[in-house]
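What follows is a set of structures to go through.
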Structure P
Amino acid sequence: MKVLPSALIATIMTNLDIRSIQSLASTCKTFRSCAAHILSFVPTFHLFDIAPLMDLLRPLLPSNPYLRSLKVDCTRLDDSSLDFLISPSLPELCLYNCADWLWRT
């Protein structure tokens, strides 16, 4: 990957859907770094077709001041993920398949 410039990799990755970017990000440090940069500008994440693990989701949701909507299938997450997912600057958060979570009161 050191042969291709990061700008070229990022340009290619901007034409992919979120699921494909997530798959690429899990393959190597170069792709993970490019994905984090690209995803720091995405205004919406709607991850219904995959149920990500937290270790895959965390690098894909860096500090993103543009993120306005996050919809996640929580089948493979637990309620401790809330600390990471909830943000005061996030107007819309939809969690699906989280009925088994132990909700804190």
Structure Q
Amino acid sequence: MVQELDDASLNPFIKRGQPALILFYSEMCRYCQMFMPIFKEAEMENNQLVRFGAYNCTNGSDNVMEEFKVQYFPSVKFFKQGQFIKDYTGKRSVESITSFIARNL
């Protein structure tokens, strides 16, 4: 299950041991609405390898967007050992997300 994150839970989620893929989105963004089911399906296929989280920037603070350099929606960022590794910039497909995870673990 993709864990919904907020200002208080975002950093602790990242800092836990297992790698994490986090979706930064806006609930009003049409592209985010179309991508969310794909992200959730990718989580079902990869949840043994990576934790999946989603942070709603509409309800979050501007400081979070600045800290994580969120410049567009949807933005997907990969973290490992509590550190930012890479932005996901691939196709919006389960296969592409799975391949990205495998290359970055």
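Only the coordinates and a few stated rules stand behind these numbers; no lab work does. Source: prediction; values computed, not measured. Cβ atoms are built from the backbone, for glycine too; each structure is taken alone.
Could you figure out which one of P, Q the value 1.6 for distance in nm of label points 7 Å out along Cα→Cβ at positions 70 and 94 was computed from?
Source structure: P.
Taking Cα Rg over 2.2 N^0.38 Å as the quantity of interest, name the structure among P, Q where it is greatest.
On the way: P: 1.11; Q: 0.96.
Across P, Q, Cα Rg over 2.2 N^0.38 Å peaks for P.
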TODO: Identify the structure, out of P, Q, from whose coordinates distance in nm of label points 7 Å out along Cα→Cβ at positions 30 and 54 was calculated to give 3.2.
DONE: P
Task: Per relative contact order in percent (Cα under 8 Å, 6 or more apart), the highest-valued of structures P, Q - done: Q
